[in-house]
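Asks: The structures considered in this document are given below.
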Structure 1
Amino acid sequence: MSTFVFDHVGITTTEPQPQEDWVEQSRIWVTNPKQHPEHIEFLRYAPDSTVPAAVRDNPHVAYRVDDLELHLAAPGVEILIPPFIVGDFLEVAFVRKHGAIFEYMRYLKEGWFGN
């Protein structure tokens, strides 16, 4: 059975946040949820971000997994953003399941978010 551990909740904002980091690949500013007492990640999208509206316009719940493909192939999963690498330490994908948005995260090594 694959690991499935809560990591954070992602919330879209239009206001700059302290300690944001720029992610060129997604064209967003993002905060580190490990630095928030409730594990909240704030995401602020550049006007030209190509992130799908379903992800931009809704909060998401993120889980750490050790088998990304297993979770993507599960019944009822609609892949909104296929797997991609963040930095060199994390593989993520965004899906819709049960009408909600989820981020599945597979750590490749220790990195910005720490695992």
Structure 2
Amino acid sequence: MAGILMERATAVVIRNDRVLLLEDQTFRAYMMPGSLIEPNESRSDTVIRGLFEQTGLSAVSAAHLFDWESTTNRHSVFRIETGGDVQIGNGPASFIWWDRKQGPQLFAHVNAILLRLAAYE
């Protein structure tokens, strides 16, 4: 029997053709900012909250692009425009602006979401 998927709102933040990624301290792999959707919280409110909590960035705009499912999560993917500088708080160990070339260890969903995102760019 398949497990219940966790509902997440995932932020794609791109500046100068680089994608913002956060390092998961447990798995030592990089992912996009986001958060689990709380009861009675909209997907757009979740992605804006999660982005701010993890990076200190405030959203200027948030556009829902598509939903994508992994084996554990259902991601509501948003393209987010922000201003300011990243300030890591209590969450991720570090962040990078990834040029989408070779580099860090990524969670599998990152490449899958970015491949689908290409249709929206």
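Throughout, read-outs are computed from the coordinates displayed, never taken from laboratory work. Predicted model, so just to flag it, every value in this text is computed and none were measured. Cβ atoms are built from the backbone, for glycine too; each structure is taken alone.
Asks: Between structures 1, 2, where is mean count of other Cβ atoms within 10 Å over residues 16-23 highest? Don't skip to the answer; put the middle values down first.
Replies: Numbers: 1: 12.0; 2: 16.9.
Between 1, 2, the highest calculated value is found for 2.
Asks: Given a value of 13.3, 40 for Rg and Dmax of the Cα atoms in Å, calculated from one of 1, 2, which structure does it belong to?
Replies: Comparing all candidates, it corresponds to 1.
Asks: Which one of 1, 2 has relative contact order in percent (Cα under 8 Å, 6 or more apart), as calculated from the coordinates, equal to 25?
Replies: Going label by label, the one that fits is 1.
Asks: Matching task: -1500 is the computed value of helix-only ellipticity at 222 nm (-39500 (n - 2.57) for each DSSP H run of 4 or more, over all residues; to 500). Pick the structure from 1, 2.
Replies: Details: 1: -1500; 2: -6000.
Derived from the structure labelled 1.
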